[in-house]
Structures are given as structure tokens and as C-alpha cells.
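S.K.: The data blocks that follow each hold one structure.
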Structure I
Amino acid sequence: MIIVSACLLGLNCRYDGESRPDEDLLSSASRKLFVPICPEQLGGLPTPRAPSEIIGGDGLDVLEGRSRILSASGNDVTDCFLRGANEVMRLVELMEISTAIMKEKSPSCGVCCIKRNDSVTQGSGVTSALLAKRGIRVISSDRIKDELETGICRL
């Protein structure tokens, strides 16, 4: 089993109420059991919702209390993001999952980069940071095709 950002599987859970389905991933769905997750929904945020950004750091900084997450409307949603990340971690532990495929650029799921001030910046989202910190293999949505071609992901 592999946990996957639900928006990559076509579930309309993004902040804007839409999804970002990945065709390579969808074509593998019949051969592998994917567990769709949306940390922001698991943390109690509605869909649709105001977009959010990590302020002054990345997901690891949020986990360590050095940074906060604010919605575009100015609300501090840090606790929701932390709650969602912890719920995903509980699911990973319960189901003994060792791999995650996460949506790049998200403040929750970004693996290598997140969006800030309408720009892409280096850093991870909160959930991806927690998963990596706990030893879970986290694969960027930007690398799905490479993973499938090399067989590393064994989808």
C-alpha cells in the first residue's frame, strides 16, 4: 500500500475544490492499492477553502514551532495543518505503510518545494516533513513518471 495525495487520484479536495489527477498514477491504480489522503481535510479544513502559505520557513519549521501557516484571509491555520499531518501519520502506522506519493508545491504535501507569495520556493510541506522525519519514503508528484520507469516505486 502507498498513501497518495488524494488530489493526484482525481478527488476534488484541493483548496479550490478541484483536483490535479496524474495520468501515470491513475494508470497504475488497478495494479496497486493506493490510500488517498488529504491532510488539510483530515485537519478539519473545509473544501473549498482559502489558500494557505507557510510563513518564514517550511514544514519542518512548522513541526518544530518556528513557523506558522496563514490562510490568504489572514487566519492562522497552523493547528489544522499539524492535526492533519498527525492523522496521516496515524494512518501510516496503523496500515504499516512505508511509501507516500505527495503533491508538490502544497503547504501540506510538498516534498521539495512549496508555494509562497505566488512563487515556488525550496522546502517541504508539513505532512511530507513529518513523514520523512519518521522514516517514510516520500516521493514527489513531479517524479512519478521517473519512479514508474525505473521501477524504484514498484507500482
Structure II
Amino acid sequence: MNMVKLEMMVGTFMLIGILCLGYVSIKLGKLEFGGGDFYSVSAGFDSVSGLKPGARVEVAGVEVGKVDRITLDAKTGDRAVAYLKIKTGVKLTDDVIASVRTSGIIGDKFIKLRPGGSDVMLKNNDKIRETESAIDIEELVSKFIHGKV
């Protein structure tokens, strides 16, 4: 009888440990199940050089979402389209400006949103019309070196 009780306690302890490990893994990995409390918007850019899925989306320095995926525009084939997941509580106007920025000198790329003054809010699957593409440092240095600035 003592052995059965000991095995039950060890089994229960192991089960709790595995559940805790799974919870911590999900929280640290920032995984979402069931879609989460987000809505999607898209933005077209001439260049998203260095931007990766999972990059943060900020408004006034506060993270409000993340980049879901990046594809080529199916219609033109020469523009990148970034699909953004924005937290449900964050309201964006239809004249918001999205720009690809770098955090620090050699930091990661992220998308900065600057709200506009419109009263019309973006809804799920709407498109951001005003965008600013990433600055290509290599191209700027090349122009400077060759005297084309």
C-alpha cells in the first residue's frame, strides 16, 4: 500500500511539473492559441529589407502588435505587403502612417505607426494606405562614396 501511495505522489508531481514547463514555454515563446485578441491590417511597402515575421509593431514607442507575415503583392509583383496583427483594444485611424524603422544602429527592424487625425477607424482586414519603406544603409553609403548624394 505504501508503494502505491508513493507512486501516485511521484506521478502527480511529474504531471504538475510537465504542465508548468508547458505553460512557461508557451509564455516565453509568446505563442497564441485560438487567434488571440487581435485584428489584422495590411500595408504595402516598396522595401521591407530586414523586416521579419514576428517583428514588433509600435505606436508612440508602445508595442501594439506584431508582423504576422510578409508577401509580394499579387497584383503588381514589385511591392511587399506586410500583414500586421494589432491588439483589439488599439484603434487605428484610416490615415495612419506605417514606416519600417530600425531600433538602434544595427538593431532589428520594426514597424512604427503614426496615428492620423481621421475619425474613421480601420477594421479587420483593412489596408494602411500611407507607408514609408525601410532605409537601405548600403545604398546611401554607396551614393555617398560615389559622389551621387
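Rule-based calculations on the coordinates, nothing more; no lab input. What you see is a predicted model; the values in this text were computed from it and never measured. Cβ atoms are built from the backbone, for glycine too; each structure is taken alone.
S.K.: Taking distance in nm of label points 7 Å out along Cα→Cβ at positions 19 and 43 from the coordinates of each of I, II, which one would give 2.2?
M.R.: Comparing all candidates, it corresponds to I.
S.K.: Out of I, II, choose the structure whose coordinates give distance in nm of label points 7 Å out along Cα→Cβ at positions 11 and 83 equal to 4.4 when calculated.
M.R.: It traces back to II.
S.K.: From which structure (I, II) was semi-axes √(5λ) of the Cα gyration tensor in Å calculated, if the value obtained is 43, 21, 13?
M.R.: II
S.K.: Separate question: Of structures I, II, which gives 2.8 when distance in nm of label points 7 Å out along Cα→Cβ at positions 3 and 27 is computed from the coordinates?
M.R.: Corresponding structure: I.
S.K.: Hey, distance in nm of label points 7 Å out along Cα→Cβ at positions 75 and 91 derived from one of I, II reads 2.1; which structure?
M.R.: I
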